[in-house]
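Take a look at the structures listed below.
Read-outs throughout are calculated quantities, based only on the coordinates presented, and are distinct from any laboratory measurement. Keep in mind that this is a model prediction, so the values were computed, not measured. Cβ atoms are built from the backbone, for glycine too; each structure is taken alone.
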Structure P
Amino acid sequence: MKIRSSVTLTFIIVIIVSLLIVVVATQLALYPAVKDIENREAKNAVLKVIRIIEYDLGTLGGTCEDWGKWDDTYYFAKGENEGYPAENLVNETFLALRLDLMLFYDTNGTLVYGKGFDYSRQVALSIPDDLSHIPVIPKPDSNNSGDDVPPLSGVISTSRGPLLASIGPILPNDRTGPAAGYLLVGRYLDGDETTHYASLAMANLTFREAGPADEPGFAMSPGFHEAIPITLRLPATGEYLVAESTINDISGSPAFITSVTIERTVFQIGRNSFILFFVIVVLAGGAIGITAVRFLDRKVLSRVSLLEKTVREITEQKDFKGRTALSGDDEISSLSTSIDRMLDALDEHVAAETAAKDDARLANAKLTLLSRITRHDVLNQVTIVRGFADLLAESIPQDSADIEYLRRIRSAAKTIEHQLAFMREYELEASPSSVGWIDVRKLFLEVAMGMGLFGVKAEVLFDNLFIYSDRLLAKIFSTLIDNSVSHGERVDRITLSFYESGDKGVLVYEDNGIGIPPDQKELIFEQGVGRNLGIGLFLARGILSVYGMEIRETGEYGKGARFEILVPRNKYRKTEGGNPPPSP
């Protein structure tokens, strides 16, 4: 990947990661706080409504206390004040007290008189049948005894809807018993009352009748300040939050549900703020990223690209006289200067190497020419020596002692001819053009077949092994095979195997002959030592050393010869399919 692409991708990743961090941080910190604020706001709205209702229940309790413990009411309940309704239970009384019902019960709880008047609409109301008998009779508590008990206030479920009511005993002014009956004052939680409460609580308020699936509620009473169970719901739109609380009636059964719907103002503000912040981060990050990338492109990336392009062109064209020449006083220009200095040194080195190669080539050509001339002249002289030796052999009697000297002259001449022939082969096969990756298995088998081995089986125990050398490797194989056949005495099998040891590969040549005595394992590699082996193995070790290889004899005398050729790791390769590897 190009540096420019990498830098651009890095900035994009940084911006994305930053946005993810903002989103995660918002989810972990902001939204829980907003949710907590909304929940508290919703619960407080419900509690505010409930406290308003509690206040009204307290007011109803005071009204019941005042009217129920009054001589006029007491005597009316006893049947001794017939003008009481006309004088007191007029519409204005209901309007002033904000009452919908005033019901009078005897001591048995049976309704004896009642009046209904919708004070908000100012119309008469009928008395529900389920109020024909008193819902509950107030009982004395630990603070009260006898008939003088405080009114019992709460919610009563009626066929017309929930009724805020207060029930108390009817007593004379001095509050002495016995009670003449019971008084119920009440106010319906109808639409007008709901609107009134909503305006006071400044909330979107509804009351609905409780059903079997609703949660258990609590008993409403004046001055109630305990923990109130409140349920929170989030509609599918997510724009509003609904807080609900179930209120029990005066007998303990669920009466109605107080439901307050609040707009999620805090959430909307937080959401809009987050969106704005998100957009600002995106725009700012994009602007910063684009500016940074353009700055880096102008100051760094474009110059690095130009430097890379120039160096690549110099490399492809192998024109080490070219220069990068970037201006400036920063690290890139310093790098350019260093590269130019390296190119100067490389150019000088190439020039010196070229001159040295030319000198070496010229010297090698001179030496080759001299070798050829000398070899030709020496071979001519050897031919003359052998010719005169043949003439002497015809003139010297066969039983003469001089015949032995003549034989030695002929042997020396033949040895010189063989050495000259080897020099010629070495000159041809050790040329630089013959160096490369050699298939060892193929070469060994070619050498073995070319030597015409009769009764000797040659095996190679590996495939696809290549050694970086020249064709003189064949001479090494032929020397080893010739030594086995000529001096192994009982050789009928030769093998070539390979294994790796440490940082070297080991090429192993073995036969099943008599082997090499322990005291001759190193002497056989010296020139002129051994049973006519010396010069062959001496040259073999020298040829291998040119390529950094070593040869040693590790066989057991009496079981056969074993020669190990140690090959450096960079001089051999194992390949698939038998294809030679590229040149090192």
Structure Q
Amino acid sequence: MPKRERIMKHQTIFFKLFLILFSAMSLLFPGKLLAQDETSLIQFHGSNKLFGQYANRQGTNSQIPASFWRNDLNMTLTVYGIPISSSFFITSEQSDYRQSINNFRIYFDLKAMAINKAKAFAKNKAKGLANKKPPGFMRFLSNFSTFEVGKCRPNYSNLTLKGISVSGVNIEFTPGKFYAAFSTGKVKRPIKPSGIIKPTYKQKLLFGKIGLGKKRETHLYLTFMQVEDELSSLPASPEMDTLNIKPQSNFVFGTEGKLLLFKKKFTIEGEAAASLHTRDTRSPALIEDDTKVPSWLSGFLKPNASSSIDYAYTIKSTLKLKTTKLSGGVKMTGAGFTTLGNPNLVNDRLAYDGRITQTFAKKKISFSVYFKQYKDNLIEWKESTTTTTAYGITAGLRFKKIPYLQISYTPNFQKTDSDSLNMENSVNVFSAATGYNYPIGNLKSSSSFNFFYQNTETLMDTITMLSKTQTYTLNEVLTFKIPLSIAAAVSYSKSEFSGNKRDILTSTLSGTHRAFKKKWKNTLGVKYSNQVDEQKKVRLFCNSRIKLWKRGDLDIRIEETIFRDKTQLINNYDEFVLKVALACRW
């Protein structure tokens, strides 16, 4: 089936599912959709936002298509105080050559249930029934802090599972002091090789956590995670070996804990995990006589010649006093530590950090100092070792009837040592911001000024490179007694790199008017940017927002951008963008 037909087929299926869900709610509870109040035993609420964009060109260095649409639907059906929610997202950006963007999820809105439970308690208390218990099923569901089915985003810890989507289930069960979490499903769908498209194996996840104590209080948990590529999900082909795509597996065993002392003023928490990462499940198996791994454990983990094991840990402590806060910690991630549940985790790093925050005069004066240091090449397996050290000092003043002031100084030093090349890099950054709100006759004025300075020095053996940047920004907003406001901003940036100078002047002017009792808001403006003797950019924009009905809004934004590059004419372009968003709530 051609690519376009497959995409259209998938979008049609999602759209039909959306119609079925919405129609079912409408047929089952027609009266509730039209007239609901807080005393209704059955309530149906939700929101939907339809967004579309048309442009005459694709953005420079952008993978987002010039024209696309997205629809985000969220619905909640509350029956006797028990909210069952669903979210449904569909977009024309869906592609067979990427991981799925469209998603559907059903979950218990436990935050809403807690609110409903509090309202019911207050209502019963007003009627003299404060001791009346909520229904048993609601009490049972209140033990779940997370319960979702569909496209889930479980977020448990940096060393195990964080930042990936799972098509399956995600549950946290927390009755009393007991804690249990479970998540399983598909992480990636299979993508076959095609042209420059990188193939992907189907990947599945199994995660579990169990222990005692609530997450924000003293607790101790044990964690297990398994992520594995399904070898049979892609046919064997020479392209797979050429692109170095191999089926992986990953086991992670961990523990985490937290201890609160001295009336929660002192906290110490940490996590440790061990990871077995198999880079190619097709590699030859290990010979049992050459390993000290028990046969039952080896049969479960299935290590082979491509497997490696390593560990990671984090420790953090915090002391909170009346006006003082001290915190510090250490993080170590082994060079061979890998968790497929958090692909963004940086391994081969030892990090220390500390911070002191102090306030005075009822928090009107604040002062903060921090220190950070990172080091890699922990087992000296690389040719070079990089050490980064950063400091920071921040001070703030916020008194009434005088301008606020915020200043910070953050030096950063990086050193790389190797047998062939030594490099040192130092970056000093200073920034300051001040502002004040004040009246001018019948006008309200808001003024702010920002200053930024960065000085960088790089030394490679005997070669020295210098660069610096200074930026000054002034913002002003005038609000009239009539429903009109005018905003203006001017920014001047001056930079220099190895003797090459660059000056950029940017200015913005816009006006906003509200009409029909603030139901219709219109903004018209222009932004001008000029890089002296090199580039110019002018952007005209118009934004209109109108309230169509009580809970419905229509947003329309039109932009016209003219870019001219005097040094490389091929970069010139004229861009037109139209954005439309229709949002409704019920």
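Overview of values
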{"read-out": "Identity of the structure behind 2.8 (criterion: distance in nm of label points 7 Å out along Cα→Cβ at positions 98 and 314, calculated), options P, Q", "value": "Q"}
{"read-out": "FRET efficiency 1/(1 + (r/R0)^6) of positions 258 and 378 (r between Cβ atoms, R0 = 30 Å, to 0.05) derived as 0.00 - corresponding label from P, Q", "value": "P"}
{"read-out": "Comparison of P, Q - label where distance in nm of label points 7 Å out along Cα→Cβ at positions 274 and 506 is highest", "value": "P"}
{"read-out": "Origin of the derived value 72, 50, 36 (Cα extents along the principal axes in Å, for residues 346-561 alone; candidates P, Q)", "value": "Q"}
{"read-out": "Ranking P, Q by Cα Rg over 2.2 N^0.38 Å, the structure that comes out highest", "value": "P"}
{"read-out": "Source structure (of P, Q) for helix-only ellipticity at 222 nm (-39500 (n - 2.57) for each DSSP H run of 4 or more, over all residues; to 500), computed value -3500", "value": "Q"}
